[in-house]
1. Ranked on distance in nm of label points 7 Å out along Cα→Cβ at positions 226 and 242, which label among P, Q comes first with the largest value?
2. If you work out mean count of other Cβ atoms within 10 Å over residues 210-217 for P, Q, which one comes out largest?
3. Work out the source of 3.4 here, i.e. which of P, Q gives that when mean projected area of the Cα convex hull in nm², for residues 42-89 alone is computed.
4. One of P, Q was used to compute distance in nm of label points 7 Å out along Cα→Cβ at positions 58 and 194, and the result was 5.4. Which label is that?
5. Rank structures P, Q by relative contact order in percent (Cα under 8 Å, 6 or more apart) and report only the one at the top, that is, the highest.
6. To which of P, Q does the computed value 248 (volume of the Cα convex hull per residue in Å³) belong?
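We did not get these values from a lab; they are worked out from the coordinates using the rules stated. From a predicted model like this one, the values you see are computed outputs, not experimental measurements. Cβ atoms are built from the backbone, for glycine too; each structure is taken alone.
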Structure P
């Protein structure tokens, strides 16, 4: 654990030095927020999603982020073309399986990406991770479906279910060969070996559209220039602490979710490693 903490500072330096080009095929609901979040952490976004150009974009990009929040046949074609080329060029792929578990289209698309391409990281909520576990045959028990694209209330990560959920996250990481990040009140991150918990963030992050999408995009930016585990932890920490700081501002000025959204991006830009190190509540799950 000590070696992981020591590597985090370097991860923030790497993103500032490299300014990685982060290619996001995402949904139109959150595309602007994702681009601004990537810029805020020191990377460069490009939001290309046409099948006729995605190979050329992947060629110059440092990472490919796939978000299935608003699927269409046209976008699926672009996703498959981009993922196929990224696998050929060894470009890291980050998958956000938004709403996996609620429709056959999302399930089939998610499973195809995981099985057919070299996915570096998967970032979703616990309901989505459980859905992937079922798709991969890790367990066959019935589970409560997500409420739309949100996490089911029974899947919210807490101290009472932490070890059970961490075990699922670890098994998905082992079966998929990907780093897996399950976000919630407690984030769980596993590369199939270690299981890391992060207890930061704020419940208001669930009250705006796009906080998860933004996180997946900056996970991509950090992974572009760091080891996957370190990149995933760094991105999750900076997003969670930015959320805490944004909520503090909103509360002190008696404001609401609109201000929280803008302050979240402000704090992604303003946060420095010293503050992240001071406020970060991170530990290994045994």
Structure Q
């Protein structure tokens, strides 16, 4: 019969296994640090080790392993740079990131927190196309449906979709070329758009549907471009100016969370 391991033996083996896992995790995290250190530009070994605050030998060992897996590339006069495998992984990730699926948990969370209806939409030509809708808890009928298109100029979601565009483009979205325009009303709209673009959100002040107001914010992709927007909509009686101002942070935080899930990284505040 085999001898039963002692409690001390089992304890030592358990500690060794835990130590091996910890060491493996540390190596993995350091490897990821190497990759992130090269996002902005290629670096020679000396600069890379200094940036990572690691010895040259440790940095060389980690970088060499990543080169072997094609996650990094190495050129003698240039140093280390991001490798072709990352392009393959990025393409695969983008194919798997279906916007409504990525956004849905955040839309539900936002609707639960506000008790209001939440929409997700994208720019489709000259209109906003609604991709998803989470009804609120209030007994309010918001006249919108999935697959429906709404005007850009009169919806909060539509305005959020074009915040990064130029002023001439805004004017074009306000009314197609040749269409009659109320110049005074357009001037007010443009002034609001300038404010929205500066602050990173947009309002619908009963412009699209009578007695319905909303707060909207843009969603960005990995390259920082606006690819979608979300909005919180409710009856005007629940959307006072003060509440809309309060909701801007909540709505922007939700939009930023979806953006981060799509690979976007916010710029550090100075």
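1. Numbers: P: 1.3; Q: 3.0.
Comparing P, Q by distance in nm of label points 7 Å out along Cα→Cβ at positions 226 and 242, the maximum is at Q.
2. Largest calculated value belongs to P.
3. P
4. Details: P: 3.1; Q: 5.4.
Comparing all candidates, it corresponds to Q.
5. On the way: P: 20; Q: 14.
If we compare relative contact order in percent (Cα under 8 Å, 6 or more apart) over P, Q, the biggest value is for P.
6. Values: P: 113; Q: 248.
Corresponding structure: Q.
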